[in-house]
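Asks: Please go over the structures that come below.
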Structure I
Amino acid sequence: MKLIEWDERLSIDKGVIDEDHQKLIEIINRFLKKDGKYESAQELVDILDELDAYTIEHFRNEENLQRISGFPDREAHYNEHHRLTRTLEKLREEVRPTGGSYVNVMGEKVGDFLREWLFDHIFKSDMKMKPYAEKLRRAEEAAAQSAAAE
């Protein structure tokens, strides 16, 4: 599978959200590098566990940014986070009992989901936050300049 590369077009806030997205890409790329050649279901589960743990932190960061920036679509975005987390949980449960050559089939299924999820979530949902994050960043810069001038 083709690896995902960070691109400025994915940038949301030039800060913590972008850093989170880069870390998510790193985790997903470790998964994709296996290119369908997994030793065991546990190998898949380990990566999914790490991804799950990190998405919890990332979603908290996004939801905090939305709150402080006045993002109007917070509830819909939160519901999407909840759906993504549940789908990830279901995939982990589906992968756990997997054995034999079916491990690689599940690996492809999970890889396709992760790739689609990342781009759909960033391009379709997170991009809506970009103007709010930019406005917040400009306000913070102006406050810092004002404080420095005093």
Structure II
Amino acid sequence: MAGIQRSSAARALARKLALQALYSWQLNERPWQDLITEFATDADMPRADGEYFRALIEGVCGTHAQLDESLTPFLNVKAAQLDAIEHAVLWIAAHELRHQPEVPFRVVINEAVGLTKRFGATDAHKFVNAVLDRAAREWRLNER
């Protein structure tokens, strides 16, 4: 059980670092490899799941336009108009929902809401929860 908790904590930390990296990337777009290099020295990286962090960064940076397109039916604004924190959280969660089927959708949504509560605007977590709940209903039919 301790291994599972450590693994989930390491993945949660990887998500937090990915959020920070993707926020930075929105302000100053550069190759995803540069984000990996920049965050390799972050104080939290030794406790994070580095492989998962890399997979999130590579996956989101490589498919952000497709992720935005797939999120569009669940948004009430254009993806380009989203707050940078909310946008990064939704990218991470959409990537996980679409490409990480081994991660239960409830975990994806819970982690996304937690990150938004910690780093986003006051009620942004409600918006993120609603968007991801609708997306999960459509993308993860077999999990319900």
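Each value in this text was obtained by applying a stated rule to the coordinates, not by laboratory testing. This is a predicted model, so every value here is computed, not measured. Cβ atoms are built from the backbone, for glycine too; each structure is taken alone.
Asks: With relative contact order in percent (Cα under 8 Å, 6 or more apart) coming out at 34, pick the structure among I, II it was computed from.
Replies: Numbers: I: 34; II: 23.
Working through the options, I get structure I.
Asks: Another question, then. Can you rank I, II by distance in nm of label points 7 Å out along Cα→Cβ at positions 38 and 78 and just name the one with the largest value? Don't jump to the answer; show the numbers that get you there.
Replies: Numbers: I: 3.3; II: 2.5.
Max of distance in nm of label points 7 Å out along Cα→Cβ at positions 38 and 78: I.
Asks: If semi-axes √(5λ) of the Cα gyration tensor in Å, for residues 14-101 alone comes out at 29, 15, 8 when worked out from the coordinates, which of I, II was used? Write down the numbers at each step before the final one.
Replies: Details: I: 29, 15, 8; II: 22, 14, 11.
The correct label is I.
Asks: I, II: which one has Rg and Dmax of the Cα atoms in Å, as calculated, at 17.8, 68?
Replies: That value comes from structure I.
Asks: The value 2.6 for distance in nm of label points 7 Å out along Cα→Cβ at positions 46 and 126 was derived from one model only; which of I, II is it? It would help to have the intermediate numbers written out before the result.
Replies: On the way: I: 2.6; II: 4.2.
Computing distance in nm of label points 7 Å out along Cα→Cβ at positions 46 and 126 on every structure in I, II gives 2.6 only for I.
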